[in-house]
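Got some structures for you, see below.
Each value in this text was obtained by applying a stated rule to the coordinates, not by laboratory testing. Keep in mind that this is a model prediction, so the values were computed, not measured. Cβ atoms are built from the backbone, for glycine too; each structure is taken alone.
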Structure I
Amino acid sequence: MTGVNDDVPGGRELLRVEGVTKSFPGVRALDGVDMSLRAGEVHVLLGENGAGKSTLIKMLSGAHRPDTGRIVVGGDEVAIRSAQDAERLGIATIYQEFNLVPGLTVAENIFLGRQPRTALGLVDRKTMRARAAELLKRVRLDVSPNTPVAELGIARLQMVEIAKALSLEARILIMDEPTAVLTSEEVDTLFGLVRELRESGVGIIFITHHLEEIGALGDRVTVLRDGRSVDEVPASTDEDELIRLMVGRDIAEQYPRQRPEEPGAPLLRVRGLTRNGPKGLPVFQDVGFEVRAGEVVGLAGLVGAGRTEVARAIFGVDAYDAGTVEIDGTELARGDVRAAMRAGLGLVPEDRKGQGLVLDASLQDNLTLARLDRDTRGGLVDRGAQRREAARVAGQLKVRMSGLGQSARTLSGGNQQKIVIGKWLLTDTRLLILDEPTRGIDVGAKVEIYQLINELTASGRAVLMISSDLPEVLGMSDRVLVMSQGRLAGELSAAEATQDAVMELALQAAPESTTNNDESAMEGSDVR
């Protein structure tokens, strides 16, 4: 192990990874990766989806073992064979996908497998709740330790995961996309926690796709590309250079929207759409708008304003109580997904893993799922035709894979999203609804998806895009519809749409009691 470099921020070296490699069938996931971590520093791990970040952190947390190379912790070479090994070495990981048990309480999840015991060997629930309450206060989460985690929203689940990691009193903390589901206020809280931990001597490996977070929080950056560590740079490195290191090329424009000179005829017309929830309170009310051929219409608003619910109703996933949905002037039946698909609608849901993919099925099966009826003759599926079409669209989308037989579960987030979008390219989809299309996706994959949007609209199709990333909405939309409290608060042209204008509409009629709720704030409104 090399000696301490005085030019590197932080104290003594906690962790060193030297020449680590890892291969899976058909894929070289890591190819000679080097990095180090010091006490009291935030070391950012940066790279595109599929660059090897997840494989590396799973190796450090005991889920994978390296084929070759060394992992050194506290000056000693170690073998991390399990999560228990990692915990004993003082390594805690907060994964992007939550590792919580819905049926257990917050306190039970925080101390799962490590419950304090009484003298008789029974679980000391009083002590467990008290310790959990202290941790929840530390992460500024105002929920009872007795609350079942199934009752919490995504942002609060993230804070429970952070509290769980803090309970381990780890010396090395790995944080995988911890801000992806947090509001700007919660991000500030998290950053405060990270700074406190850094000051106490904890070393933190921080993974993020929000480049502006790097300079605000990081000390050093290790950039991975194609499984290799291509460079180590200061966190003050400008964003353009970080992007170039990540993708191996310059990206001239972050939001490369190619707007049509004149949109075509209306493809989608929504009129008076209304859905009542419990106790007769509207989930959304009297929503009406058009989407024309060749255009991207952004649907913006605070989380909880009803955007996703409207999209699901249009596509037929959820029923509604009043109003109509028309495609080319023909009214669609309510609650009929098949009718929506036959009419040319497609939906990319915000939860790509839970709703957009069959995770354990092959990429070929996922890509051709929406056109299964077309590939079936006399009750038999034409697997050859499926294979040809799946290969064509996977190539078009530049999906990084070992082959079409690979499980969707094993792909990176960006490549999974390409598969979800790709299945609609293999149908006669004329209007694609994209709900949070780039959440958790690196900048290179984002630009590829934006270019795909351009190709769709240039061919006369249209896109209805829901996003909590406000700069994305402004950069890619030809018109912006803003929802507030279940109603359509207004419409802005691309020229009129500014952050202030969108937020002014989004906050219309929002009761003061809800404006600080973690489930009702727009992510990205502060240009994160």
Structure II
Amino acid sequence: MSHDREPWWKTGVVYQVYPRSFQDTTGDGIGDLPGVLARLDYLKDLGIDALWLSPIFPSPMADFGYDVADYCNVDPRFGTLADIDRLIAAVHERGMRLLLDFVPNHSSDQHQWFKESRSSRDNPKRDWYIWHDARPDGGVPNNWISDFGGSSWEWDAATGQYYLHAFLKEQPDLNWRNPDLRAAMMDVLRFWFDRGVDGFRIDVLWHIVKAEGFPDNPRKLDHVQRMGEMFDQLQVYNTNQPEAHEISAEMRELADGYTGDRVLIGEIYLPFEDLVKYYGTPERPEVLPFNFGLINVEWSAEAVHALIAEYDAVLPPGGWPNWVLGNHDRPRIAHRVGEAQARVAAMLLLTLRGTPTVYYGDEIGLPDVTIPPDRVMDPAELRNPGKGVGRDPVRSPMPWDASAHGGFTNGEPWLPMNPDWPTRNVAVEADQDGSMLTLHKRLLALRRAHRTLQLGDIHLKPVQGGVLAYERRLDGETLLVTLNLTAEPALYALPALSRALLSTLPDDPATDGSLRANEGVVWVLERG
């Protein structure tokens, strides 16, 4: 079977850039678009195919860019429209792609649309947001809980109604049942596609439509405290409504009107059986829904094996897998599994079937950074102090070298650097044969050298003594990946004529299939 015409995002590797923390060029301690431009050659050399930028739109930064005040401009902290145009052109010159973060569920309360909407009940944009009368007793319309805690409803005294906000009160939810709002948001996609962006990561896509009638959500019986009150109830009526699929299919149809295999990647935290519905159908495709399974899974060979098998089993016809180890909201992989196993996790991510996304800094093994109370910025932590739900620890600035502030800025970084930045930085690791950065470069080069790792089928093997193993097969080539997910030596029974291609450890692996503690190996199975 020929795979020559596969879209780029099937074979490519995506890299998430958190712009505030990537590279500052102005000395204000906040990363910017010229900083991303300055580091493009690093990403090209690393072997990255596409950059995904977290939001760079004008914003009051109540939720650090996920409260958008203007969907068709650039926040002055990050630069200008001319800067993003230069960045798009430079990315394309290097044969790479650029994805933006689209935030369709809510805007900022400082967006002109919302200012008009709340100005009066008869304003033409009133119905662009979700307004509701109080209950007869004056209470909130229903029991829905904001993801940041407290009611999802905020009283507006001037117009005598509540408005809905799934997140902060500064982030009012848009009403996608209104055709004019829907058309305006589709125009936003056109605006950026016309400028040359190659796709979007779509924020909280499963939140985008709410059930008509706004019924109360049922309470959870097995509540586990994690991020405040939102986990006290099942989000049955405020998320994952069937109409969301019609909207995502319309976005897909719009994207397909442009050349170049434009990609739409949906952020969707749902069980696999619900998640995969967002692929749509071959006749009416929707989006590539993010698979966050590796972020939540117990780190054992048995649990990861079961996760891969479960995900693969529910993929619909034509559905393409994808995998991530972390993002701007969740603890870093080195924090969750330890530095030694983070190397094994990198091999897992970059050899599984599907499109991998690498979170900035994971390629040098960045840890979660402890944030002193007086430096906390994240509203999740500020609203739930002491509960450990803050996302600042995973958003620390990128350390580039051993100079002041890791070469990230000439000013004071907006968040603290990792304490070991003089030794854990790009420049140091680039010259170390056994570094995490060197391992990532080798893994990414191996993916490019073997189409089998990009497009081949996957065949899980039985777990042996803490070793997760699978074969990748394509056009007569078979690669075997063996991953020791334990801190003890392990033995995997190798097929005859197996030759090691790459180990997660700097020196050569054993030839008999034995794995050292925390070691992963990619083998090629040669024909006899």
Structure III
Amino acid sequence: MNAPGDAPGKAGAAGGHRQTIEAACAILRAGGNAFDAVVAAGFVAVMAEPALASLGGGGFLLARTAQGRAALFDFFVNTPGHGLPTGRLEPHFLPVTVRFPASEQAFNVGLGSVAVPGALRGYLHIHRRLGRLPLSAVLAPAIRLARDGVAINAKQAYLLDLLTPILTLTAAGRALFQPAGRFLQEGDVYRNPELAAFLETLLQDGERAFYEGELAQRLTRDMRDGGGLLTIADLAVYRVIEREPLPAEYRGYRLLTNPPPSFGGSLLALSLRLLEARSVAELGFGSPAHLALLTAVMQETDRRRAEGYLSPTDLGQPGLTESLARVRATSSGTTHISVCDSEGNAASMTVSNGEGSGYFAPGTGIMLNNMMGEDDLHPEGFHVSPPGMRVASMMAPSLLLNGDRVWLALGSGGSKRIRTALLQVISNTVDFAMHPPAAVEAPRLHWDGERLQVEPGFDAAALAALAERWPLNHWPVQDVYFGGVHVAAPDSEGAGDSRRGGAAALIEVKGPVNDARS
């Protein structure tokens, strides 16, 4: 580890926007560690990536300290409804269809779609546990951007346009995203002065007002009057949960990822185990056999999930053997931030607001989530779980270790496409020895349960072979639909996924003695 004044070491960061990564790098240069940097970047993402991140959502941080201690911080959303009679626990949704260039997906928004938010409490909890810079320094980049504004880039303009019906659902949303009667477009400046003022209150009172104080009372009154299920009791009892990461092995590498009750990490681990059915490298990237193997793994993972199995352990050896045989027979609203500092600390954080509910907490500029209205988070039906349950998630922030050393910190947005995006990027780096930028930018495919969604860039002959066995939907461009994998590495070039306007940086910093708290 470096002491003050030591020779510079390298630190890497990757995320969904240049401003997000600039904030992380500024914190690292100021003497902060990876955890200060990832929290600062998380707050900035609320401004720089408003279609994907919000303090009214939730997420997960997979942290590993320089001493080798790893923990998963679960600050995802809870089911709401504490104190409400059973008859009131019914969804009150407004259906909205989001239209991608070559596909569409239905979402439910409105007050009834709001789950108990965890992002704000999660960020502050992580900073208290593992950070070392004062909170004022960590919040400063986000406060400045909220006050002065962020120019909307092409990717954010595209994402905002997809979500226009949600972002303009209320007067608060229209004031932010449709000022002067015109929806924000590329090059326009997005400002959120109410958010800047709210962030400044955190320096004195932390998250108390949001979870217990007058703001919480105003918010829950709106919920009661508008058919929402979120109550003051839900907010008061919400806590961040620290879990043991889920380990998985892949061709000699060790993956640490998001454990149950979320299912994203478990399904990723199962997918990697199934992919080991063949030596992928000998197939050749993009060959008919390679693409068929990926498709078979995705189908088998979906099959096992539908049967209630989420991991190799769940299946047991007989079930795993059966799945491997089938794979062999056929083999012919989220954002992520990754930071590795110069001292050996690594942080992989995925956060989401879903598509947003359209409702903004009064006077804060914070849109709350629509996690209770996302069908992939509730496979057994909406509002089946009692109040206070942690909602399971597809998010899978991960660390890939080579021996006892973090090799890559990575994760992705993309709802149901998260695990397939990560599967392909991990395989690209391990099986085909691609550097992170090439591994992330390589074309992807995704089995959606009915057809194979395929990005441009694969060989036409390989796609023709696939089309003989599966229905294909050819996309005209690489798109946010296929995820947004952002990869940081301790000593080498990382990658920000261009599908979501990502950015990455490798910088030299002088690191003080590591004091990341256990």
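Given a value of 153 for volume of the Cα convex hull per residue in Å³, point me to the structure among I, II, III it was derived from.
II
Assuming 6.0 is distance in nm of label points 7 Å out along Cα→Cβ at positions 124 and 404 as calculated from a single structure, say which of I, II, III it is.
Computing distance in nm of label points 7 Å out along Cα→Cβ at positions 124 and 404 on every structure in I, II, III gives 6.0 only for I.
Out of I, II, III, choose the structure whose coordinates give Kirkwood radius over Cα pairs in Å, for residues 244-307 alone equal to 15.5 when calculated.
It was calculated from structure I.
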